[in-house]
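Values quoted throughout were computed directly from the atomic coordinates according to the rules given, and no laboratory measurement underlies them. Please read these numbers as outputs of a predicted model, since none were measured by experiment. Cβ atoms are built from the backbone, for glycine too; each structure is taken alone.
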Structure I
Amino acid sequence: MGILSKIFTWWDGATVGTSLFSSMNGEHVGTDAQGNKYYRSTKRKTATGLDQRWVIYDGANDASRVPAEWHGWLHHSYDELPESHLSPPRIWEVDYSPNATGTPGAYRPAGALERGGKRARATGDYESWTPEG
């Protein structure tokens, strides 16, 4: 199923067409810690005259997997590669965790159907607005 999935699916990495386009029209400029590869165009420009930039994910296509420094480069916030913009890691920074939306690990507030659908009773501190006049 390997080659067929590369021909027909886009959600789990690059298709054959994307890989071919990237090798013919792009220059590989870097790879982040998660294995995502970043490219810039060698032949084409955007309507504003900027070079095109794109990412090929290593695994599932999830935009939350692009680190902040590469996001800035992709969106032309700066022209230099992110290595020149990296600050030393802070003690409070945590490693990447995937977007949990739609999975059993997603956040479910009190009152959500998945948590029994029961909410705490209102405390009476709410006062409805009524127009004056």
Structure II
Amino acid sequence: MSKDKHPTLQFEKEAHVATSVFFNIVNAWNVKLEDQLILLGLHSTSVIDNMKAGKVTNLSDDTLNRISYIIRIYKALGILFSVKDQAHAWPRKPNAHFNNESALKYMLKGNVTHLSDVCRYLNSQYF
């Protein structure tokens, strides 16, 4: 079955994979439900409940973009820290680059550019 013939199935699979990875990451980081909403740019816990139950058939470009940044941040932390516990703790630690706020607090300001800034900062640490 080609992607062109059934794009809806492809979007549904992409949505399931993206949300599954997102929830694994935020669980590793111990991110509260309310904060998960902010990271995703959403306003309703029922949407997250549906995502967790696998009842999502597509995601907005904004939500996919946000999840993509979270995945890239997670990957960068895995490169920078050889110990998973250190990588998982980093988002909550104060950082001078973010005015002594944690990266997570900075990302929770809600704008996708905050996610982008954290991603760019981490990439600059190893490139």
Structure III
Amino acid sequence: MFSILLSLLHGQGQFYILMVLFTESTTPSVNLRWYLDVAGQKNSKLYVCNGVALFFGWLVARILLFIFCFYHLLTHFDQVKQMFPLAFYNLLAVPPVLAVMNLFWFWKIAKCMIKTLSKARHRHSQ
């Protein structure tokens, strides 16, 4: 919220804010996964399909997009340095922290997907 407020007040960094906000496109899959879990639907096809969609959505929106964000940031660093100091330092601090968190959760999502798919395959073969 702080980053969005800075961007709105000073008119700088909207491109990077938009990229970071796009990561929230994975939230519906995260929420559906939780609802299916609470409803006891961990063995349903919807749960498995949602888990696969969450994996690929996370890969695109939270891993690959961050790689592009960092690439863009580095290739346009001469322009980024011209931002007002608080926005500049915020841009240097927030995305790396979010990227580390996204990688951690991606690892957990991948482990869960592999576990769920192997269970589903095992059930299907019986």
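If log10 I(q)/I(0) by the Debye sum over Cα atoms at q = 0.09, 0.13, 0.16, 0.22 Å⁻¹ computes to -0.27, -0.54, -0.79, -1.31, which of I, II, III did it come from? Computed on structure II. Here the criterion is relative contact order in percent (Cα under 8 Å, 6 or more apart), and among I, II, III the highest value is seen for III. Computing distance in nm of label points 7 Å out along Cα→Cβ at positions 81 and 113 across structures I, II, III gives 3.9 for structure III.
A value of -25500 was derived for helix-only ellipticity at 222 nm (-39500 (n - 2.57) for each DSSP H run of 4 or more, over all residues; to 500); which structure in I, II, III was it taken from? Write down the numbers at each step before the final one.
Details: I: -5000; II: -20500; III: -25500.
Structure III accounts for this read-out.
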